[in-house]
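Asker: Next up: the structures, one after another.
Laboratory data are not the source of any read-out in this text; all were calculated from the coordinates shown. These numbers come from a predicted model, not from an experiment. Cβ atoms are built from the backbone, for glycine too; each structure is taken alone.
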Structure P
Amino acid sequence: MLTEKEKEIIALGASVAAGCRPCTEHHVKAARAAGVCDRGLTLAVETALAVRESATKTMDEWAGQCQGERPELDSGFRAEKRQIAELTAVAAAFAVNSVPDLRARLQAACACGATTEQIRLTLAIAGMVKKAAEEKLAAVIGELSGASETCCAAPARPAGCGCGPSGA
């Protein structure tokens, strides 16, 4: 079991990692109401940001492996491709749940001539990608369905804990 304080620390960390400002604000207040101290709040935020940073670094490495050698992008190429870069930024902001970035990127995409239809298609693509990623996460969580009610009932099993259906 988790205490109310522990649940709110976890919820705050998930909110920060998800990039949800309203959720973060709510869970800071709820954590304080549950008796979480400022150091506990900071621990949740730092932990979540470290995971986001790790995920970004890992994704950069993986994209590099998929892409291969990355050429330098000069200012002329960037200027020529500004609209597609802004549409890509719209999709990325959507994928990481960043409302402020999404608003800014939508404005920037419109400013460089993106049409409503291009923006709608961009958001649809981002939604499909996000859904596929969520399905992959659900599959990992589904692998735990046979886990015992010990530490391995959680999404992340501690290395060498010895519990769970396969003793993993």
Structure Q
Amino acid sequence: MNTANIFVELVVIGSGAAVWLGLLLATIFGFPLRWPEDDPGLVVAIPLLSVAYVLGVLVDRVADGLVGWVARRRGFASTEEHAKARVIVYTKAPILRDLFEYSRSRLRICRGWVLNSAILLVTFDAFALTRITTHRATAVVVGTLGFLLAAVAAVYGWRSLLRQEQRRLEQQRKLVA
């Protein structure tokens, strides 16, 4: 997988983290949340992209620590068997390796958004309960349901991609071995 793909992947994960971090700061310090009236352009976009990237790295590492152990063994007798299967596919079949890496990228994005969605649910509700004055109950209900649905969708996506990856890895290992 090339570095541009990894960068984009981590920015996608980090963008969610930037939103929940912004909500958290707005809740704690009372910053108003509004879209800038003037177009800030690249002066703001580049630093925000950098922050999103760093947050993406952090969220990815935390999410991997929380659930990554499931991904390393599922469908294989041991972690070593899983690692051997990856080595075989990586060294003997570059086309399959690229397909595997694409699958891993989608899996990591879903895994990161499981964590992002859960934190967004909490931070949005905290923000709505402390900072929204009109239609507070509606905001809490809609926010809670929306972020809960996003979390469930991300968990479903992660689990289904994980099952598919493990099946494909075992098939590909047998094919190239």
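Asker: Out of P, Q, which one gives -31000 for helix-only ellipticity at 222 nm (-39500 (n - 2.57) for each DSSP H run of 4 or more, over all residues; to 500) as computed from the coordinates? Walk me through the intermediate numbers first.
Answerer: Numbers: P: -23500; Q: -31000.
Considering all the candidates, the number was obtained from Q.
Asker: Which of the displayed structures (P, Q) returns the greatest value of FRET efficiency 1/(1 + (r/R0)^6) of positions 121 and 145 (r between Cβ atoms, R0 = 35 Å, to 0.05) on calculation? Present the calculation step by step, with values, prior to reporting the outcome.
Answerer: Values: P: 0.45; Q: 1.00.
Largest calculated value belongs to Q.
Asker: Kindly point out which one of P, Q the value 6.0 was derived from, the read-out being distance in nm of label points 7 Å out along Cα→Cβ at positions 97 and 137. Spell out each step's value before the answer.
Answerer: On the way: P: 0.6; Q: 6.0.
Only structure Q yields this read-out.
Asker: I would also like to ask the following. Tell me which of P, Q gives 1.19 when you compute Cα Rg over 2.2 N^0.38 Å, for residues 65-128 alone. Mind dumping the intermediate values first?
Answerer: Values: P: 1.19; Q: 1.52.
Value 1.19 for Cα Rg over 2.2 N^0.38 Å, for residues 65-128 alone corresponds to P out of P, Q.
Asker: Taking 32 as the value of relative contact order in percent (Cα under 8 Å, 6 or more apart) derived from one of the structures shown (P, Q), identify that structure. Mind showing how you got there, number by number?
Answerer: Values: P: 14; Q: 32.
Comparing all candidates, it corresponds to Q.
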